[in-house]
Structure 1
Amino acid sequence: MGLETLLGGTCYHMSELFSRPEHIPMWHAAVLGNEPDWASMMQGFTAAVDWPAAAVWQELHRAFPGSVVVLSKRSSAEAWWDSFSETILQFMQRGPTPGMEQWHDMSVDALARLTPDYADRGAAIAAYEAHNDEVRRLVAPDRLIEWQPADGWGPLCVGLGLPQPAEPFPRVNAKDEFRASAGLDQTA
């Protein structure tokens, strides 16, 4: 939501796949190493965030060489694991819901690009740290914005050279929100 406000357009978020199921095979192919026609697939979008885009960030950055990469982080790798394990991991471990088999298979393969052992705390944390280090190493400093949700508008506006909006930074997709929308137990 924050990038949409700043950029004045729509971000391609994982949720876009629910209204574009025909894109799932293209994302899945990209995750497996067969790149789609990115320009056609991303037509009408000003940015891509979340999964599966994060799994193929290098491919997207090559396809759009003028793009800026936002490295969205948590306060620590352990904080990332806590969030991931209580939301996405639990959702994925339930298996596919009827009609969502292609989406589930693509998501499993996208997570496996982070690490095949994404359900193992130690392996996932090591992969998260390695991923962040790789992004820092491969993206030119003037094309990289390191950002945490708690940072709000500041780093995004500075990195994109845009004025800070008067409205508060939008807080969406919090853990409880995700768990409720995914039908996960609220007590965990």
Structure 2
Amino acid sequence: MLKDVAEDVKAKMEKTIQYYKTELKTVRTGRASTSLLDNVRVDAYGVQTPLSGVGTLHAPDPHMLTIQPWDPSLTAAIEKAILSSGLGLNPSSDGKLIRVPIPTLTEQRRKELVKLVWKKCEEAKIVIRNERRDANEAIKKLEKDKENTVSEDEAKLFQTEVQKITDSFIKNLDEIAKAKEKELLEI
């Protein structure tokens, strides 16, 4: 039972790390990446559709993204969605292909993005700490339950184990954030 709690908290923390990694993919680094447009939604036929659902995305070079709409009539809607996404990108099209130049980041913008990376890191740490708290409460509940044979020593041992797991995941988050910061600050 206690091992189930430890495995469960590990699985939840791993999901938090994966979510954090996907969040960081949407932070611009000055290098073209199709994942930059993952959160862009296009009004296609009256339905908000992910950009990848209305066309083919490519990153032909480090400073350019291209989108080839499957339906050319959606070109204007795609351009409007990119403009209103808040990414600071300015698409242009020739009717068949939409080009999205990725401007180089200014030093000030890089610093703002680093702050955003660390803010998202802190949010992920809060989620992990909440998962630790839930696991510790589950361990205490098992200890107080008369039907289970969980001793106080076993409960303390597993709480220590949960803390070690938490520390390793928080360290992992810090390493991911430092790597993203380095990527953002390199010119």
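Each reported figure results from applying straightforward, stated rules to the coordinates on display, with no laboratory input. Owing to the predicted nature of the structure, the values given are computational and were not obtained by experimental measurement. Cβ atoms are built from the backbone, for glycine too; each structure is taken alone.
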Notebook entry, point to check: When FRET efficiency 1/(1 + (r/R0)^6) of positions 39 and 151 (r between Cβ atoms, R0 = 30 Å, to 0.05) is calculated for each of the structures 1, 2, which structure yields the highest value?
Noted result: 1
Margin query: Starting from the value 19.3: which structure in 1, 2 was Kirkwood radius over Cα pairs in Å calculated from?
Written below: 2
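By the measure Cα Rg over 2.2 N^0.38 Å, for residues 79-118 alone, tell me the structure among 1, 2 with the highest figure. Show your work: numbers first, answer last.
Working: 1: 1.17; 2: 1.44.
The maximum falls on structure 2.
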Next item on the list: Identify the structure, out of 1, 2, from whose coordinates helix-only ellipticity at 222 nm (-39500 (n - 2.57) for each DSSP H run of 4 or more, over all residues; to 500) was calculated to give -20000.
Entry: 2
